[in-house]
Structure 1
Amino acid sequence: MKSRITKIISVLLCAVVLLSMFAACGGGGSTKQTTGSTQSGSATTGGTAATTEPGGSSSLDFPIVSKPITLTAMTPRAAVQAEFGTMYVWQEIEKLTNIHIEWLEVPAANIAEKRNLAITSGELPDFFFKCAFGLSDVQTYGFEGIFVQLDSLIEKVGPNFARALETYPDVAKGIRVADGHIYSLPYIMDVMATRIISKMFMNKKWLDQIGKDMPTTTDELYEVLKAIKTSDANGNNTEDEIPLTAPNYNQIQWTLRGAFGLGNRGTSCGFIDMDESTGKVRFWPADPRYKDFLMYVNKLFTEGLIDQDLYTGTNVIGKIPQNIIGAFVQINHNPITGTIYEEDFEGLPGPLTGPYGDNLWSAVNAQLWNPGAFVMTNVNKYPEETMRWVDFLYSPDGMQLFFVGKEGETCYVDENGNYKYIAEIERNPNGLTFDQSVGQYFAWAGQGNPSIAIEKYYNSAEMLPLTRKAAENLAPYINKEGWAAFAYTKEETEKKVPIDTQLNTYVNQMTAQFITGEKPFTEWDEYINQLKSMGLEESMQITQAAYERYKSK
């Protein structure tokens, strides 16, 4: 039992990273082309999709420079991608801009190590692209003068990104560091099916067989899962059904916590949300509702209604063909069901209503997907040209070229006005998977792109009909306000990071033990007292100050 708990704790420690997260004219050319002819949109404070296409109308002169120049850029390269220099997207953008990029490619798994080494060694590229710097790193290197402050460049030669800041006010707040300035450009995600990072899919075929409706409350979910386990839903005369599974515990937590009123500002601030009764920030793992949440999950787990392999790396994909899964949780259905079993499943009709009457789906990332998707370094000799180059990616024409390419070459427009890949990319004749095929042409795989993802040009697996419908069911119930990660001063960071490291580690350890029954809930008060002794109050005072700055931006 202890070895099993050790595995559980190891997996849950990853939540700290995941929950802090998965929280963008010199030398004018002689030939002119106009790009970006659509109107700008607006977004609500709740972080819903822009009402019209973002980016706005703008005129850019191409090429950016009359005489070709070369810039160096470090970027991660995913295993499914071709060399960046051979990609269709960069060849086309070079033709437009007359700017050649010398790509310093790093395996995606090593990007954090390599980018940090480049900074400490002083061997800097002109810019970092898709290197996923967090806001604290952006601030640190910005204050040290390694990353260039971008405010004046945006004002002077960044019209598309400037309009994006108007369209997405939460993004404008989220990318400004403690001094109020901008040192990086972000990836903006305006696709709700992707922003909702966790969705529950029920085996509707089984529910029909056992005479159960889709659950709408946490109590109904318990009853449905129990019926799946005890009613021989797959008809093989063996109680081998797994009522609910997921790739990891985080997916279960993200899916169920909203029913208990937890995580009410989304996922980007980790364990921080708003205490609606006081109007102050809250560390929700110390809230009494978190105890009720854990007791509910403990009941599901100890009664065998949740996959018992969940905390040790369950292979959901391998279990689907065995016809033993009653429900699963994932950002999209495709990796789990493929096309063979997808007709058996259906997304929840809406969020589950919990014991306090909460009807919230809080498994939602902010529109600010990654604040440090692009940073310019102090060795760059062409700052205005570089800003114009990256600003193009925030224009409608730039978004189209970056994500899907040119109509008639790599994409076509469907009956709904959305851009889709041509058959050669969608169903590669050489046996490449979809991701591999796309990766021969485009660099957007792996996220962290300095651009704006909107449904019109976005072709991820979340846009497949089953997942898209599941997201549409949940979208009206997401948190009314979505927070991006807060910016902390150097002094605040030095105080807060050691405290939060202890807090988060302890929360994850105790979460595992409460859920599995290793720790009884009679020890809840001891758990709370331990959080306080670790410095919870001081950490929350710092967080409150950062929040006050955030909302005043």
Structure 2
Amino acid sequence: MLAGPLFSREVLTAPRHARHFILRAGYVGALFVLMYTAGQATFGWQQVRNLGEVARFGSLIFQLFSMVQLALVTFFAPLFAASRVAQEKDRQTLVLLLMTDLRNRELVFGKLLASFLPVAVLIAASAPVFALIYVLGGISLEQIGWSLGLSAATGFAAGSWGSLVAFWREKTFQTLAISVLGLVLFVGMVEAAVGLVGGDTEIGRRLAYGDPFRGMLLILNPLAQAPELSQAKVPALNYVLVMLVLAAITNGIAIWRLRVWNPSPTLSEPRKESTGSATVTRPTRVIWSNPIIWREICTRAYGRKVIFIKLAYLVVFLFAAAYVYQAQQAGAELVLGMVSPAGFAFVLVGLVSLLLLNAQAVTALTSERDAKTLELLLVTDITAKEFIYGKIGGVLFNTREIVLLPLVGLAWFAWQGLLSWENLTYVTLGFLMLVLFATMLGLHAGLSFDNSRSAIANSLGTMFFLFLGVFICLMLIVEARTSFLLQLPSFLVFILGGSMGLWVSLTHKNPSPALTASAFLLPFLTFYSITGFLIGDSLGICFVMSVAYGFTTAAMLIPAVSEFDVALGRTTLDKG
């Protein structure tokens, strides 16, 4: 009754699709593959008979699963919520919903809960897996319950934020970018505030309730907050309540402003072309030889407020610079015992940059399809090269600040002596190759998936899982320590699972031998680069990364240019 017919329809129709069951089974299967890999990395092929070691393994798996699941729901919940509403706006069907007798509450909660349903199903499907970990020992049922509860509350709050932004902004790229940057800025501001007032003060403890990752760390180690207690008590209630309060606030604003923001003023109040009897004549603009890149650069194809997204990214960059400066003054230790604070900050900023680039690229094509302008382009004499290269050039031009700021940070690291000039060259080349890969992956997903939500989810999901897989591999390699070579087969099983997922995403519509080879080689070569980093290699990593991601980029680019018409259903009109 709260969500209305929109959510009721989703509940009835979602189980009719095969992907509903494949998603649940695949998620549980991925958790078991991760458990097997961690088990092999911890014990190898030894026969374990000590209950203490089994309990420590149960605690390790619980920590790994909890942090991974929290990261997944924090990323995908706003992505699903924002893309669901953004698609309605792009197709101009949200206006039709506003014309019905649906109340604001039913429209907002209906869209939000419908998008949150897949996330809630995955959390519920993981509960039996957590119960199996409980049998191993090392954790309590209270920890499992609070872990699932905090993940659900955080996902609901993050999804509410994505829904609010989607109802507020008009362009899909702005929606996705503000959703991602808003979450990053919120966590960064909470951590900065806690650092300024002190984590041991009463105000600092209350501010810390806004960071769900702090709450999850306390769930994993309950005695960290009160080591004097003889019996551990999980202090997670306040974190869950704060997430629910934030969700209530964001949903309240969305309900209040729904019909103020929608329909957009640009749709309901078209710009007048005449003033009185005099006709306003606009100067004619010269269109370049490639009209696609001209439209991407010289028009406001992605909205009028993109500058605010760049300013928000600048704030994220400044937060990272402040973190590096503070860590340098305090002599902070290596993150995870492997990565310097400067390297960790660059990875976080670089990950945000690549996600924004990828979002810009995939929405550059899905927005054309949803607005029905792609069909108009197909009846013109624009060639495949003009279209693809124009889109790539437009994406790189519009996100130039997002690409240049990480490079400026690298140059500052080299100037301060935190990075050698030789390694600066290698890292710069590797980052630029990842920039091209992220851009082409977004366009490839936009061409491969007819549904905009599927294209966005697959494109951004592929980027996210690549970096999440790197993080998990680092943790498992640290756990394996000196017995790494003995546990290498288990890592290969984990990497093979990632290769299968990448293969399904890349070859969804137009499979090719090159894409198949890329899907299976890319995770293995990335794993090789991780191990090379741990042993202090630099040139070899740069070469392998350039070959791996360069070949994958070419494998997506060449079919897009040569078989563009086959994918979209037209015959190329060669220019004379």
Ranked by volume of the Cα convex hull per residue in Å³, for residues 153-208 alone, the structure on top of 1, 2 with the greatest value is 1
Matching 15.0 (mean count of other Cβ atoms within 10 Å over residues 201-208, computed) against labels 1, 2 points to structure 2
Distance in nm of label points 7 Å out along Cα→Cβ at positions 297 and 425, calculated, reads 3.9; among 1, 2 the input was structure 1
For mean projected area of the Cα convex hull in nm², structure among 1, 2 ranking highest is 2
Volume of the Cα convex hull per residue in Å³, for residues 129-408 alone, calculated, reads 218; among 1, 2 the input was structure 2
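Out of 1, 2, which structure matches -11500 when helix-only ellipticity at 222 nm (-39500 (n - 2.57) for each DSSP H run of 4 or more, over all residues; to 500) is calculated?
Source structure for this number: 1.
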Calculated from one of 1, 2, mean count of other Cβ atoms within 10 Å over residues 73-80 reads 25.0, and the structure in question is 2
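Read-outs throughout are calculated quantities, based only on the coordinates presented, and are distinct from any laboratory measurement. These numbers were taken from a predicted model, which means no experiment stands behind them. Cβ atoms are built from the backbone, for glycine too; each structure is taken alone.
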